[in-house]
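There are structures below to look over.
Rule-based calculations on the coordinates, nothing more; no lab input. If you're wondering where the values come from, they're calculated on a predicted model, not measured in any experiment. Cβ atoms are built from the backbone, for glycine too; each structure is taken alone.
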Structure 1
Amino acid sequence: MATKSRGQYIFEIKDWIGRTVRLTRHTLNAHKERHPEFVPYLGEAQQTIQDPDFIAKTDSNAFALFRFGLGKNLYKNLYLVVIVHYNENGGTVATHYFTSRIGDLKIVKIRHQWVSGLRYP
């Protein structure tokens, strides 16, 4: 996994189309107490950014990157969702969490599908 930790960044990686995405130390500190899954699933969040199953657009023009099958125990059958805000310099992770719902987000790209427990492109 291409992880870098420089000063204010917890990680800096390339997304599925080569844009740089960063998680800031500020975001990590703001979320780790309210979302106990935030820190233990940093590696899985990076996997989701690099290879999401599908991408949706949020009301705030951020992108919700979904990946199934990365959680354990309580999160086993849920999607890991990473919310990324993009600009001309790349993207910044706003949060990540587990969910069973897509809600009313607009899906903009499907990259993989899960059928009978197997992931297909």
Structure 2
Amino acid sequence: MKTFVEMRSETRVPVVIANHRGTITEVNDRFAAVFGWTRDEIVGKRLDTIIPKRLRDTHALGFSRFLRSGRPTILNQPLELKAVAKDGHEFAARHLILAEQIDGNWMFAASIEPRDKQ
């Protein structure tokens, strides 16, 4: 299992980090290359920007459930999900999502490894 620190230093696969409000706070260079967003364009946007519209309600429900309970159901395990690039195309990706409390607030890091050819 990866740690939050390891996730932050990942360079081989795209990584996105978001705060407890679902706001993107950080991405790595690989994220920018795969998703087509520069750091300046994506940091500050909502995490659901990279989630297909049809899955956003499900994501919001799970996100809020975790914030209320602190009990994970999908963290620290590979998940086969879709992601959305800046140009709007969806692609299959293996997600690994971690959560850690930092200064009393939950932070989330996800590696998003594309499964389709990019």
Structure 3
Amino acid sequence: MSQPSQITQYYLLSMKDSCDRILKYIDGHSLEEFFSNQLLIDAVERNFLVLGEASKRVPYRFKKKFTTIPWESMYRLRNRIAHEFFDVDPEMLWVIMENDLKENLKDLLEIIQQNRVVHTHKKY
């Protein structure tokens, strides 16, 4: 399998980093603590925005090969946070973090490893 372009690698690593950050931020917090901590909610929302935006920018041909990632759902969540920010339910975010995000990260890590993605500090 050929290595994806540098820009695709950048987006994949950005998605991974956002998942890592979200999981780190909520580690050790209860649902009630999350609800009562606006800084934590803001940090999680920001990283869901990055995750969704990066998922949209991964080329279609690449996404078609890796259907375990909910590319479109990630981008739809990003749009909801960005455009309907008064209607974002922290409980919905919590459910996604608790039920889906670890599996999404696991799948991303497999894709990154399979495609020999290398970490670069370049930003595009």
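Consider the structures 1, 2, 3: one of them gives 22 for relative contact order in percent (Cα under 8 Å, 6 or more apart) as calculated from the coordinates. Say which.
Working: 1: 22; 2: 29; 3: 40.
This value belongs to structure 1.
When helix-only ellipticity at 222 nm (-39500 (n - 2.57) for each DSSP H run of 4 or more, over all residues; to 500) is computed for each of 1, 2, 3, which one produces -21500?
Details: 1: -3500; 2: -6500; 3: -21500.
It traces back to 3.
When distance in nm of label points 7 Å out along Cα→Cβ at positions 71 and 87 is computed for each of 1, 2, 3, which one produces 4.4?
Considering all the candidates, the number was obtained from 2.
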